[in-house]
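Input: structures, listed below.
What follows draws every value from the coordinates through simple rules; no lab data is involved. The shown structure was predicted, so the numbers you read here are calculated from the model rather than taken from an experiment. Cβ atoms are built from the backbone, for glycine too; each structure is taken alone.
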Structure P
Amino acid sequence: MEKQKIELKKDIGFVTAAAIVVGIVIGSGVFVKPGVVLMQTGSSTKALLAWLVGGLMTIAAGLTISEVAARIPKTGGIYTYIEELYGKKIGFLCGWVLTFIYSPGLKGALSLYFSTLAQPILGFSQNLIPVFAIATLLFLATMNALSTKASGYLTTATTFIKLIPIFMIATLGIFSGDQSIVGSIDVPLESLSFGAAVLSTLWAYDGWMLVGHMAGEMKNPARHLPMAIIGGLSLVIVAYLGVNFALFKVLPIDQIAALGPKAANAASEVLFGEWGGRLISIGILVSIFGCLNSDILSGPRVPYAMASDGKVRRGAFIANVHPRFGTPMNAIIMQVAVAIAMILLANVNQITDFAIFSVYVFYVLAFAGVFLLRRKEGVNSKLYQTPLYPVVPIIAILSALYIIGSTVVEQPILALTSVVITLSGFLVYLIVRKD
């Protein structure tokens, strides 16, 4: 008698899904990027405009991919979309990048960043930073392996907690700050680049598409997934603009530029006294902790989806769902093991840069999928439809192409290396795929 396959539990609703979007996107970028964007634009007004443009680009992407997600509401997110739209080989390449480079790279980088910022607060030796990073990673991995629902609750809780310092800085800063938000700084002309500034904000907005990996565990993915993406991203844009506006109201513009990633801490000390900096430090730690948990929650769903189709050698092991906990435990273990190896052996930030570049290539393909689906299936009035079609999808595609083009021009070696790593997936495909 054939053994019945155990399915993932459908425990995720709209609130948890939206929290995953916010939890993944809001990491450290909202705290450390304002000074970078300011230096790239040379003025506060252009900096705010860059954050707005980056947010609108991201919203266009979210509005577009939401229709693809509603039409293909399966676990695996962008990997599943690409496979459904372009076939097994291209889908495997996307899954290859997500499984072994992008998602483990994010886990490793976030773990190390969390450990580095926690070190002066907790007082442990700097030599123990990698150990603490691995311990944090293993703790969250264990939680995710034991219960998707508990991990979802943690994501929701940390999302709301991380919004507290953001809300406090934005609200008090905007209403009590006495600095002029209109100002400029002396920056060498060759260093000014509005495009680079927008690019910086887009890195801060990245990660929202990972919630699509959880579609197969949502109670109503066709309805809740688009709502979660759009609602979550809208909240992120408001948070980013609010923090930046508050910084310009609280601190002189040249001080923000000089402080760089420490500007938010300085602003909090002005607003809340000497404990303000510690409050923001804790807020950043909670932010990164929640972001790491969200990535551990969503990332393993890609290898699970890849192995679940029964066409990958030894895939049954990766696709195995724990009979008691209803989680893709083996997929979680595999990705965490790769992340730990990166922490110990590799330059995780560089690997992440490679992966982000590669992922944006697949973003373009995913956005273009809206046109392919409408041509093939027509307009489905019962499902979510991208507003202002075809303008919004075109904006999404051009935005992703902008990131790709900027990386090729400014970091050609990184771009070339990323392409080589991605294309190596073809060889892996030939080895692991069943005939």
Structure Q
Amino acid sequence: MQIYLVGGAVRDGLLGRFHMQHRLPDGHTHADRDWVVVGATPEQMVQAGYLPVGRDFPVFLHPETREEYALARTERKTARGYHGFAFHTDPSVTLEDDLARRDLTINAMALPASEVDEEGRFDPHSPALIDPWGGSRDLENKVLRHVTAAFAEDPVRILRMARFAARWPDFNIAPETLTLMQQMVQAGEVDHLVPERVWQELSRGLMEARPSRMLAVLRETGALQVLLPEVDRLWGVPQRAEYHPEIDTGVHLGMVLDRAADLQTPLTVRYACLCHDLGKGTTPASVLPRHIGHEGRSAQLARSIGDRWRVPRDCRELAEVVAREHGHIHQSGGFGAEAMFRLLERCDAFRRPERFHEVLLACEADARGRLHHQDDSYPQAQRLRRALQSALAVETAPLAAQVMARTANTRHAGLAVAKAIAEARTEAIAASCQPAHR
């Protein structure tokens, strides 16, 4: 039985970023590392104390660290899509066989387990590095390159490639790899992806350093038009004159996503940014470039994407609020207290103030996602946060009790209470906020 560290842990270690162990609440240690076992059977792994967990092929958890150890395997394409594979494992499968099935050369390197210390560190210049596909050379030259033609058998790899491009924006995709990805899209492979994998890769890509690069790669391969046609339509659509019309809506979207990354926002905010301007791709020519009514269309298209790729509820809800209200939030610097109260109410800010904070983050990324405005402040957010804080400070329970005590008709008591609270909160907003301008 021979054990090797493989994949991302080797790649990142060569970049000086080691996958260190950390202790779990149950006392076990864990690190985000992958190990391959050569020359063993499932029975031998169980006898050695490993816990079998793999459903499609033999994967085991280490009895102490709980890291994953997979038997070396080969795979054969049997049908379209992500699940159309047959896997083969037995002691005769070599490490080189296993590495050949991987996606990128920089992920197809290995080190004997004996070269890795207890903390997960190893010598990046170790002569024991196993690199049959030139991954270390591509890593040094900052090239993303597929290993073999077997790359084309798994359409998820197009999304993974786009995600890696977003993680390392200074890496270039090898021309032959880009051509292969385009051929995969043309062959219809992307049409057969399952929602769970699409969302998994899209969400990871949104959380990388430069999400705009993910969209650029998907668009260049043709996959964006298949997976997110609502987003793909934004390229070529002009911006409003005051927003630098030389930058179209698609480019603006990429800038917004990158600002959201700079702000270190959570996934919910980045997904809302992805969806906030979708309606501009369906703006009638008669109202271009003003995009009248795009907010409602954006919310509707965001729901369509959420249904298609089974997007989590928190992401979908935030995206709908941002799509519908971001224009009003941008304009709120000139709002009076009553208009601000109505805006906060539509955003459900009184009941969900934490989510409203994320709404404002998405709007700030949108405002700063424009040429020469990347470092601008966003006073609308400060003003609305102050307004919300003041409104929430109103003691509603005694106010409701007073209204109930003097309301003879109990059928209308609820409406009277709501009206009184709204008036008190509006007064509090008026007292706390001064007009701000964008």
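Comparing P, Q, where is Rg/Rh (Cα atoms, Kirkwood Rh), for residues 185-344 alone highest?
On the way: P: 1.08; Q: 0.97.
Across P, Q, Rg/Rh (Cα atoms, Kirkwood Rh), for residues 185-344 alone peaks for P.
Which structure, out of P, Q, was relative contact order in percent (Cα under 8 Å, 6 or more apart) calculated from, if the result is 35? Mind showing how you got there, number by number?
Details: P: 35; Q: 10.
Attributed to the structure labelled P.
Which structure, out of P, Q, was P(r) over Cα pairs in 10 Å bins from 0, in percent derived from, given a value of 5, 22, 32, 27, 11, 3, 0, 0? Before the final figure, lay out the partial values.
On the way: P: 5, 22, 32, 27, 11, 3, 0, 0; Q: 4, 17, 23, 21, 16, 11, 6, 2, 0.
Going through each structure in turn, the value belongs to P.
Looking at structures P, Q, which one was helix-only ellipticity at 222 nm (-39500 (n - 2.57) for each DSSP H run of 4 or more, over all residues; to 500) calculated from, given that it came out as -14500? Mind showing how you got there, number by number?
Numbers: P: -24500; Q: -14500.
The read-out comes from structure Q.
Of the structures P, Q, report the one carrying the highest value of distance in nm of label points 7 Å out along Cα→Cβ at positions 177 and 361. Intermediate values should be presented prior to the final figure.
Working: P: 4.0; Q: 3.0.
Once distance in nm of label points 7 Å out along Cα→Cβ at positions 177 and 361 is tallied for P, Q, the winner is P.
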